[in-house]
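Each structure below appears as structure tokens.
Just so you know, all these numbers are worked out from the coordinates, no wet-lab data involved. From a predicted model like this one, the values you see are computed outputs, not experimental measurements.
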Structure P
Amino acid sequence: MALDIKVNSNIKNVQSRYAKFISKLPRIITRGLDQAGENLKEVIIRRTSAGLDYKRRRFKPYSEAYSNLKNKTRVDLQDTNQMLQSIASRIVNRKRASVYFRSNYEAEKAMYHQTGAGRLPVRRFFDHDIKLRRVIQKNFAKYIEKQIRGLGLWVYEKILQVTY
């Protein structure tokens, strides 16, 4: 009595697909980091424009003299709007994106608001809390997962097919 076993393998297909995946993964991660940095930038700008600090509390009010001079009572840190417009994001390395000010003058102005230098009250707008960090990390993971699925790869891959 003889038993014949024939093994068909698609290992070559799997290897080529994973080679494609390995070559595209760095670009996917770079795009995801760029997207995460842009998300953080947009949240900071939107929250500051609404007059909220990083803990989602209202900013301390303007002084009465400044409020009368500018004829505004809502604190949104937008006199000429150049400070918020100079916020940008970039990829620092393969693991980190950074949100920064393109202009040194605007960065200095932001530092005064952030730390309360001089007679300014502390208005911490250029920060993020753990909750926001988790949301951005979750969005990054979803983006990576979606891109990997778009390549036609995911956890389940049929490698061997045995027939008797």
Structure Q
Amino acid sequence: MSNQARNDSKKELSVTDSAIYNYVPHDRTMTKLGGPAAGPITVADQLPHGNAMARFNAWLAVQVTRGVGTMWCAYAFAALTLVSLPAAIKSHSPVVLVSWISQTFLQLVLLSVIIVGQNVLAAAADKRSEATYNDADAVLHEAVKIQEHLLAQDQVLGDLVEKLARVESRSSS
């Protein structure tokens, strides 16, 4: 083996002495690995935490929404609107009848029905969100394990390169 070939082999050895890949974890990964991370965002996380009036207003709005957003409330509103239906029919005016349908029945009843539908859709979205969060957590765990595996392989490959370099240096002597 010529001197040039030996120098080239030493240069190659110095390159492989360091890790093949320098793994730098993402900030979120480091946070997650640092301890138990918070789960998905909940409604409570979105409520104001400031002054008492803001907290009360948010609480009241949630309570009213929960109350109005039931099918029982929709049934009650439907019954309430029926009170004025006979007067609308007796007027024999299409304008009054259309007004009763649009301004009384639809607005009152659909308000509750739409809120119920939104609650159902939100519950499904929450389940999807939690499943996505759990999937991302599992992928993160697997990625960290892959990085550990690759680092172990780097170590083995480095050891093999060192052994090969020793064998080559013995054979060239």
Structure R
Amino acid sequence: MDPTSPEAQAELARRHKAAATTVLGLIVATVLLSVVAFLARPYFSEQPNAVVDMAVRIVILVLGLGSVVWRRTKFQPTRLQDIFGLGGVTGLLKTLEKTTIQLAILGAAIASIGFIATLMTGNERYTYWAGAIAVVVFLYCYPTKQSWLRSLYKFSDASRKGEVNVPEPEDLSGVG
């Protein structure tokens, strides 16, 4: 399928909308967790626990840094080129969508862990800072349609032959 064809553009729009809606929905859910933690403050009794504190910090750090590594690995240009070669436009768009949703799930896991730590310890700040880190992960993985389109043209045969004049992206780290 040619990336400029109406079918390819329709699939791009559909998959981008699905990924963007998922990320935005999880951002809203993260904010709502923070609101719930704020409203439930009077019902919490603080029970400091150094083991839980350190475990939560380490897990959130690993998930946050892991999301960066996961994205950089999944969006390597040679990997995307191979996927395009094997699966064409559909394969590339599936990969962009799937990876974006996987990263969003990592962000949701970060927010959830912070909320669970709040429930365990009674300290609502776990939800706040885990939510802030999760929002950073969501913004990092938020898919821009233009970057998906650039990737699609970059890996298509049409751009290799010079038929499509698309500016080369400086780095594919903006793909998702």
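Out of P, Q, R, choose the structure whose coordinates give Rg/Rh (Cα atoms, Kirkwood Rh), for residues 69-140 alone equal to 1.20 when calculated. The correct label is R. Thinking of P, Q, R, which structure, once Cα Rg over 2.2 N^0.38 Å is computed, gives back 2.24? Source structure for this number: Q.
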